[in-house]
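A short reminder: the numbers here are calculations on the coordinates, not readings from a lab. What you are looking at is a predicted structure, and each value in this text was computed from that prediction instead of being measured. Cβ atoms are built from the backbone, for glycine too; each structure is taken alone.
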Structure I
Amino acid sequence: MAGERILIVEDETDLLRTLDYNFKQASYETLVTTNGREALRLVAQTPSPDLVVLDLMLPGISGYEVCKSIRNQEKTRHIPILMLTARGEVVDQEMGFDVGADDYLTKPFSMRELMLRVKAVLRRTNNLPAGVVEGFDEISFGPLQVDQNAHQVWVNGEEIQLTFMEFKLLVAFLENRGRLLTRDLLLDQVWGLSAAVQTRTIDTHVKRLRQKLGDAGHYIETLRGAGYRFIKDAD
């Protein structure tokens, strides 16, 4: 759906112009900046942007710090964040997801893949109040409790913080307990992306989700060569 506002934070001016041009051609409204401090000012304004496309390596305040700050503010914590970076190491991706990024693209990337991911995120979040997702309200499973309306998750009574995509992934698993979910199926149902898109996002998100779930992390089983399955019955 056209008309959403995208905040682009990128210190490479040529790439910034390219992103700005392509998003405008796709009928998005854009806000642009080359530094983290200005990004935090823009993201806090009213109305807030619907999505932040955030470069990792920024002068002054890094993309990690910008992402963390956005997630720590009640007004902005629901805004999806897609990180762009030249650093493709798994540890860098994990750091990005750890501070709250919803997705991660390594430079160089195709504009088509970026647009597909942006469109998928905006389609999921469009017209939803902050923190609200589709589906039933509350789920209890063993030590795990999920409140979809409040976008909150508890394990053994202790609240854990999940990013927007981690939350969506957990709900997808809970709604399909005992069933095999292939990577292609998860890519389509959770990310809204075609299986033709090459990405390690799913595996990285599952790894992070398991870690955050702690005692409930083992409920997500890996079926080698096939995908993942959330166990049917709690311990």
Structure II
Amino acid sequence: MPSPIRLLTVDAAGTLVCPWPSVGAVYGSTARKFGLQVEDSEVDRRFYDIFGKAQINRQITQGEEKEFWRHVVCEVFLPYAEDIDLDPLFEELWDLFAHGEHWRLAEGAKETLSELKKRGYELAVLSNNDSRLRSVLDDLEVSPLFDEIFISSELGCEKPDPEIFRSVERTMRKTPDQILHLGDSHSRDFEGARAAGWSALLFGSPRLEEQQIESFSELLGHLP
């Protein structure tokens, strides 16, 4: 029986794109320019700890995107700041991650998505992110591959809220059984999509689910 899937949605950070060379490397080198004595590995660890907690407690909503990230950056560097004003450091980091220079596409992503377009699938990004993602995808030259880009801060809700999945269905004029979502977060992407009635693939490692892939090229076996 032919698959009913007509639309593939892809998470952005951690799936389609990743910070390059790492959050810790970019944050660390930038912080040292402002006189902070930090180690990249420790900054990286603090970032993911603080960002994870911030995601639970606060949503990245339109108009408040910058304040969300200001909170994260200031919390990361607070132990090292002493009398240093962190606002200039934050502004530079905000701008750095608004462009493609410090992001890299997942290996094989562009080629795989191009092939899926040729096979007739519609493609969309579905990301808990802010509006800077649009310029990042433009710089990485993948925006034209996508029929739509759905960003949580612009929609006013985040995965795994069912409303963000319903918004995609309305805009793309698809029913839940026609959509497959790919993402690296077990709770927000995999469980969120399945709870909305979509098909889902978890991305990355370690293996947690039978429906999981570790590379974009594996998508071609799921979407013939």
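Using FRET efficiency 1/(1 + (r/R0)^6) of positions 153 and 209 (r between Cβ atoms, R0 = 30 Å, to 0.05) as the calculated read-out, with 1.00 as its value, let me know the right label among I, II.
Comparing all candidates, it corresponds to I.
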Relative contact order in percent (Cα under 8 Å, 6 or more apart) - highest-scoring structure of I, II: II
Which entry (I, II) yields the derived value 3.8 for distance in nm of label points 7 Å out along Cα→Cβ at positions 9 and 177: I
